[in-house]
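Listed next: structures, encoded as structure tokens.
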Structure 1
Amino acid sequence: MSEVVVETRNLTKIYRDFWGRRKVHALKSLDLEINRGEIFGLLGPNGSGKTTTIKLLLGLLFPSEGEALIFGRNASDVRRNERIGYLPEESYLYRFLTAEEILDFYGKLFHIPAAVRRQRANDLIEMVGLGYAKKRQLKEYSKGMVRRVGLAQALINDPEVVILDEPTSGLDPIGTRDMKDLILDLKRQGKTVLMCSHLLADVQDVCDRIGILFQGELKEIGRVDSLLTVKDTTDIQTTTLPDAAVEEIREVVKKYGGEVKSVGNTRTTLEDLFLRIVEESRLHPGRRAHGAGNAVSVPSEEGTAASADPSNGG
């Protein structure tokens, strides 16, 4: 049996005005369970109740009805806070401190011994890729760099549960890919991750299960691979075939009552294309990277097609 570490029961939040009149019904009877060691994505458009759910779990808001539990303890129990890491949508960090000083400060709040604190801060700075800038004040950092420091700050206490609110907000495609890799690494370390986002690709790439919120209600929940599988279609990938072979395959499909909906080359994603061009530019400075149309398609380890440039050996 999987251990449930985050749970909500009939969790409801109604915001009221000064006179106590109902203003916004932000969250409606949310029932949710998140198991230890999984990455759970809470997905929804702006205003769907994602951030409200996080604040209720952290004890920053009080529910109108129901309860929020982490490690079986109510959100109002501050004893569980030392086991939780939190990256808010906007990181409010001291601009005149360096990355080392920021992490040292937050480490002191958790009463981490000095030697352990210094080592952990150094490891986290390297993990988020800011070793080259750890002596610089945060006012000199880009938004993406500040976001990385925010993640390091959320991990300074070596938490068991990590809550991330829009973790890729403000990041460029390279920073976004790095952030997603870091989130996957947290799972490999055995941590439980609750990630909120309205960016569909980010959630799809890293989450084991997702819940979809809309106007405060949970509309769908399940494993990403199951929810994204289209049951009434079958995909077959091959290397490039001559037209005669394609026509023969069409006839076979028709014979068994099927219909060939499309035939064409495998498409990559814009993110993968961008990252490939950047990597080629790093490896070969001053040379223009080839576009996807000039690349050949080769199968990757997962069996999907990846682009490679024949002029530079792939």
Structure 2
Amino acid sequence: MDWVPDLRQLRAFVAVAEEGSFTVAARRLFVTQSAVSHSLRTLEEQLSCKLLDRAGKRVVVTPEGGLLLKRCRRVLYELEQAGRDLDGLRRWAQTRIRIGAPHTLCHSMVPSVLREFRDCFPHCVPVIETDDTSQLLNRLGDSDLDLVVGLKPRGRSDDGYRPMFRDRLAFIVSPFHPWSAHPEMVAETIREQQFIVYAKATETHRLIEEWLERAGGSGRKLLVLGDMQAIKEMAKLGIGVGIVAPWVADHEIRDGTLKAIAMEGAGIEREWGVFHPAKRTPSLVEETFIGLCELAFEAMPSDAVST
């Protein structure tokens, strides 16, 4: 069948099928009822089948009409979406933003940033990818991502990077752990502890291993978990000593179910920021997201540790 669809016919058909009335459909489309009737009659002639039947005062869809209705809805949705995308492209030059962020931030600051971002750009769709920062930066270099929010790896240049936040890792323990009442015991008993740390192949894991090696706490095998919540729960039960940033356990520290103990010496300091492709200037949409990240980092809870 050689059929070239007319959008006015398709819109008229969908409107009548959904409203069950030529009169209401005409009102919905802001056209006359005779125009709707003409469009439907022409469409049925072109397709050589009956699409609608009258059942009393209502209009119902025939089996052939039901098949066409399903396809028409999809076509009209895609056309409307294309219109929104083109409008966003015309207004902001971007209808999608691809963000990379580690899991920890996706459980803390990223949701609030996304909420504010959607208020600013309701037609720009944010796509979030989670992984270790180093892996995300590789994807940024391959143009698979537009921005990455994460830890600055050692040795990385400042090209395409905006520093925003610094933190220090700490030990987190149950309030019944000996270190909770006597943090001065850390140095003399560090070799006896079971440490619970975040996933291998991450920048944080590498920093922890190096620090423990220097501090003499690498005598026992680390308990490695891929979820910060699991680390906190294990520490609460006294299974071991978690090593995390205090802001990750801010709620538990404030309600007394965990206590943060400062690490000896310089400890482990990290820097967080936003990365963008170094060879181009961020768009208005991307600059807005970066600015919202900066505000979110400023609102992060301050470290509260015992020394």
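Values quoted throughout were computed directly from the atomic coordinates according to the rules given, and no laboratory measurement underlies them. Owing to the predicted nature of the structure, the values given are computational and were not obtained by experimental measurement. Cβ atoms are built from the backbone, for glycine too; each structure is taken alone.
The table below gives the values:
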read-out	value
Which entry (1, 2) yields the derived value 55, 22, 15 for semi-axes √(5λ) of the Cα gyration tensor in Å, for residues 49-224 alone	2
Structure (1, 2) behind the derived value -9500 of helix-only ellipticity at 222 nm (-39500 (n - 2.57) for each DSSP H run of 4 or more, over all residues; to 500)	1
Given 23.9 for Kirkwood radius over Cα pairs in Å, calculated: source structure among 1, 2	2
At a computed 3.3 (distance in nm of label points 7 Å out along Cα→Cβ at positions 41 and 105), which of 1, 2	1
